[in-house]
Structure formats: structure tokens, C-alpha cells
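Asks: These notes open a run of structures that come right after.
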Structure P
Amino acid sequence: MRQLQLNARISNAGLAAAVGLSASACLRRVAQLEKQGYIRGYTAILGQSEKDDGIAVIINITLDRQTEHHLDRFEAAIRKYPEIQECFLMTGGSDYLLKLEVDNAHDFERIHKEILAKLPGVARIHSSFSIRNVLKTRNAKSKA
């Protein structure tokens, strides 16, 4: 699974060689991992060149109420917006942490007005902008 996380486009023969299996056994193993839900899909990570990456914005959202209904309603709403790249239900000072990337402050202003300010049940929005990315990697941990 680590090899697939690092390069989901690796050929079956390349994957088999990397993990020490025959090609047919590797293909069966990957199919089994997909069927069992360990592999839920394959994704292309889109972006500009490393030097032209957008500005990462981390947004802490506090809801006015934390009932199951309010949490479900908020989560259903954020799933509608591809601009929101990640969303985490949190402990601590805020209810949710969102991550997105923007090209500039004007782009974020649009997202704030058209999306964030209209999300249901939001009591407070606190946004932080990145200065630069110090480390960008993919998670290489494997549970299976």
C-alpha cells in the first residue's frame, strides 16, 4: 500500500517487483485491498509547478450549535464545494478545520463571501494564510 501511495500509477509489474510478489499475486492482492475498502480510489494531485503553488489557507470554523443535526448539515454543505480540499472535525477551540488553496487574496475574498459566510450554522470563521510551504509530502503509513 505504501508503494501505491507514493505512486498510484506504478505498473502492476513494477509494484510486484517492489513488494516481492509475482505479477498475478500482486494483481490479486490489490484487487482484494480495493474490495475490502483499504484502497478507496486513486487520485491525481493537481497543482501548479512547485515554485508557483497557491497560498494555503487554514480555516477554523466554530458552529453555533454542536448537535448531530447541525454537524451533519454543515458537513453536507461543505461537500458541495470543490474549493474546500480538506475538512476535519476537531477537538479543542474550533469545531472544524478546513484547508484550501487560493491564488491570491481576491480569490479568498470570493470564497469567503460566496461559500464560507453562507455555510449553515457558522458562528465564527478564523482564517490563517501560509507564507510558504516548508514540507509537502504524502502520507506513507500503511495499516495493512
Structure Q
Amino acid sequence: MIALIQRVTHASVSVDEKIVGQIGHGLLVLLGVEKDDNEQKANRLCERVLGYRIFSDADGKMNLNVQQAGGSVLVVSQFTLAADTQKGMRPSFTKGALPDDANRLYQYFVAQCQAQIKTQTGIFAADMQISLTNDGPVTFWLQV
């Protein structure tokens, strides 16, 4: 399971020109689900995402997690994160979970986040447009 996290001042996701999720200060989480992923990995990744200390403290050091910084989370499913790009000029998606499994684990991950912090989402498998202002920029790849 993969999370590409971006510290943002605001982010939104739209489907058919309608905003379906938006946050102010917080994290945009692009979530990729791979074949061997399960609830245990989703729990661990949620713990890492919400606990990752990438927000500035009073001294300007990255010492606060999103909860400590008073932020929110926007989670968007992105199957392309599971792509194999090692060979050739076209990505392979053989590592990606099947759609039903990916959706189940995406929903599970979102529920784990929602139990701990204000969380918005995109729509699984929809054609989405994301708008954001990356703060820093600060972007990290987390994988479990």
C-alpha cells in the first residue's frame, strides 16, 4: 500500500466540475493499493500518514503531525501509484489490486482516518480533477 502525501494549504477534488471533497491546511493523500495489501497494511499506513511529522513547530522545525498542526486530510484513490515503471516506455499495472479489492481497502483506509481526524475523499474510480497548493513544497512517499 502506497501513500503519496503532500502538505497543503488547501486542496480539493472535483468530479464532473463539482467539488466532492475539500480541505484547508492539512494533507492530500494519494493512495495506491497493491495486490498483496490487506487491512493490517492499511492500519499501518494510516498510522504513518497521520503520525508523520512534516508540519512546522514554533521553531520552524518539522516536528508536528497533521493532527498536532490542526489540519485535515483529503484522501484520493490513485491506482497509478502501483504501476511498475522499471522497463519500457509504458507502465505496467500488474502490481495493482483488482478494483473490488482496491475499493474495499481504500474505504477501509478512509474509515481509519475518519475515526481520528477530519477526512474528505474523492470518488473511487471516478475521473477526478485535483486542485491544491503544496505548502513548502513538502511531498513524501510512504509505503508499507
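Values quoted throughout were computed directly from the atomic coordinates according to the rules given, and no laboratory measurement underlies them. Quick caveat: nothing in here was measured; it's all calculated off a predicted structure. Cβ atoms are built from the backbone, for glycine too; each structure is taken alone.
Asks: So relative contact order in percent (Cα under 8 Å, 6 or more apart), computed for just one structure, reads 31; which one of P, Q is that?
Replies: Values: P: 31; Q: 39.
It traces back to P.
Asks: Consider the structures P, Q: one of them gives -9500 for helix-only ellipticity at 222 nm (-39500 (n - 2.57) for each DSSP H run of 4 or more, over all residues; to 500) as calculated from the coordinates. Say which.
Replies: It must be structure P, since only it matches.
Asks: With Rg and Dmax of the Cα atoms in Å coming out at 14.9, 47, pick the structure among P, Q it was computed from.
Replies: Computed on structure Q.
Asks: Can you spot which of P, Q the value 12.9 was calculated from, given it is mean count of other Cβ atoms within 10 Å over residues 4-11?
Replies: Going label by label, the one that fits is P.
Asks: For mean count of other Cβ atoms within 10 Å over residues 36-43, find whichever of P, Q sits highest and give me its label.
Replies: The maximum falls on structure Q.
Asks: When distance in nm of label points 7 Å out along Cα→Cβ at positions 28 and 108 is calculated, the result is 2.7; to which of the structures P, Q does this value belong?
Replies: Computing distance in nm of label points 7 Å out along Cα→Cβ at positions 28 and 108 on every structure in P, Q gives 2.7 only for Q.
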